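Input: structures, listed below.
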Structure 1
Amino acid sequence: MDHGGETVPYLATSAYKRMLDLAVGVLEAGRPDDVWPLISSELLQSLDGTLLLRKDVEWTPAGGAVTAWRRGSPEPDVLGAEAARHIRAGFPFAGHYGTTPDRTPRTAAEIAGERTWRRSGTAVALREELGTDQMLGIPLPASGSTVHGFIIHRAGADFRPQERLYAAQVQPLLSGAAAQARLLSHCRRTERTDPARYGLTPRETAVLGALASGLPATGIARRLRISERTVHKHLQNLYRKLDTVDRLSTVLRAQELGLLTAPAPARSGERSRRTAGPGD
């Protein structure tokens, strides 16, 4: 479409039809794990991407679950340690979306500048490990201080204005799909997954349940009649096995996996002692 010599991007009817099909598929999904493959397939096809990353927990260079899908694959992929470390560091998206209210889909080159982006350690690592050199961030509109959303990777030319327009138009649908996945996860909590499937011991499972009820390390130690030092050891094991970095992300991940039923109310004596100390 041309307006006075300036080309204005627009979406074809087929793009909106695909969005409608995605919305119907999300509503018909019976499990939270059914939602994400639908989203990854649609975004990778419409944005000509090769890899999609989902961010739904806090990331640090040392930890935080990185869920990835490759185009044409129905199952999540496992990234190499070096690529995952650079992705969790968040350059350049963390410095932009984490410090401004802007939730417009933007590319890495757009935020950092083409030359700065291509010379960055992140771009070099992604080219070497994943074969990609362009990224498009699509944050969820309702993201708070911890920004959730998706990152699309591909090699070659940066994402075109029409593709960015599609990303902006699909944002509200992605936000609704994420809410639907959370609802399905909540409904599934009564169908508890066997903790042994994720390598959790009975004691680690007990610590996880106490953690979900909001108890600090001291309260968990009292409830389970173990030392606080042992509690911290179990917590570190949980972080490692569930690929999380803190208590909140661990509980959210456990709920998503069906490892937790609805939290049991704390005993009256424990409730008064609940705190959020930095050492817990």
Structure 2
Amino acid sequence: MNFILIAVLSLGAIAFIIAAILYVASKKFTVYEDPRIAQVAEILPQANCGGCGFPGCGGFAAACVNSDTLEGKNCPVGGSELMANIATLLGREATVSEPMLAVVKCSGSCAKRAHLNLYDGAKSCAIAAATYGGETACSYGCLGCGDCVAACQFDAIHMNPETGLPEVVEEKCTACGACVKACPKAIIELRAQGKKSRRVYVSCVNKDKGALTRKACEVGCIGCGKCVKACAFDAITLENNLAYIDFNKCKLCRKCVEVCPQGTILEENFPPRKPKVEEAEPTPTPISESKD
């Protein structure tokens, strides 16, 4: 009986000592977390898409609370309204960021790019890009396997079965950037949504010389530079045989669209152009013969 009592007391003493040690350790090594982090995280969409540049919504909430300003921070899923709510919660000044949208910079549809072979491997753009240049003569264009579609959590991008190219659904796109990261050919870019959702951009990433590009794709950029000369706002640069339009400088005048011989520069959501009225040639005035 004494043996059992001693064992119980010994175990109780050991348990008490361990509990005391754990209590002291928890107090000594405790990590303080600002309760506002949980409050900010609660109003975030919890998409954990990484579009904000931080590791998930928790990381973004901590960054907002621990920073003195919200400048440069944006939740692409929640948008300006959510950032205004975060600013109110933290007593900070809200920063307004221009809405962004994913655009596909490849117009090389099945009709525009002749297929030279058939890919019979895994249905993955990443694997296809690592093994060969693609089914067409353009090794820069879309591979059509749909990695961008699989990466999108918001059902905002689909493959068009007729063109074989991805298409972005503007109303659903949150500009999280998941499709940009998923594309091994870098043909998807986040650009400013633009006033009234109007955008002008070069829909090509081919850096080959003009003759090779024209042979590979009917609508590829040939690097002729006509768009650069037509732009009065210094918004277009030409590098490595490829034109690029800076959306921060572009005034949407669309003069570059008119001079592009390949139809590579796209204009989206603009009203139809007014037909040009051809000036009629003046009718020559008949010369009356003088009578002698």
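Among candidates 1, 2, the computation of semi-axes √(5λ) of the Cα gyration tensor in Å that gave 61, 27, 14 used structure 2.
Out of 1, 2, which has the highest value for mean count of other Cβ atoms within 10 Å over residues 197-204? Write down the numbers at each step before the final one.
Values: 1: 14.5; 2: 20.8.
Looking at the calculated values, the largest one is 2.
When helix-only ellipticity at 222 nm (-39500 (n - 2.57) for each DSSP H run of 4 or more, over all residues; to 500) is computed for each of 1, 2, the one that comes out at -9000 is 2. When distance in nm of label points 7 Å out along Cα→Cβ at positions 69 and 93 is worked out for each of 1, 2, structure 1 gives the greatest result. When distance in nm of label points 7 Å out along Cα→Cβ at positions 13 and 77 is calculated, the result is 3.5; to which of the structures 1, 2 does this value belong? The value was obtained from structure 1. Each of structures 1, 2 was scored by percent of Cα pairs over 17 Å apart, for residues 21-60 alone; the highest score is held by 2.
So relative contact order in percent (Cα under 8 Å, 6 or more apart), computed for just one structure, reads 18; which one of 1, 2 is that? The correct label is 1.
Assuming 13, 44, 34, 9, 0 is P(r) over Cα pairs in 10 Å bins from 0, in percent, for residues 109-220 alone as calculated from a single structure, say which of 1, 2 it is. Going label by label, the one that fits is 2.
Any read-out appearing in this document is the output of simple, stated calculations on the displayed coordinates, not a laboratory observation. All figures in this text were calculated on a predicted structure; none of them were measured in a lab. Cβ atoms are built from the backbone, for glycine too; each structure is taken alone.
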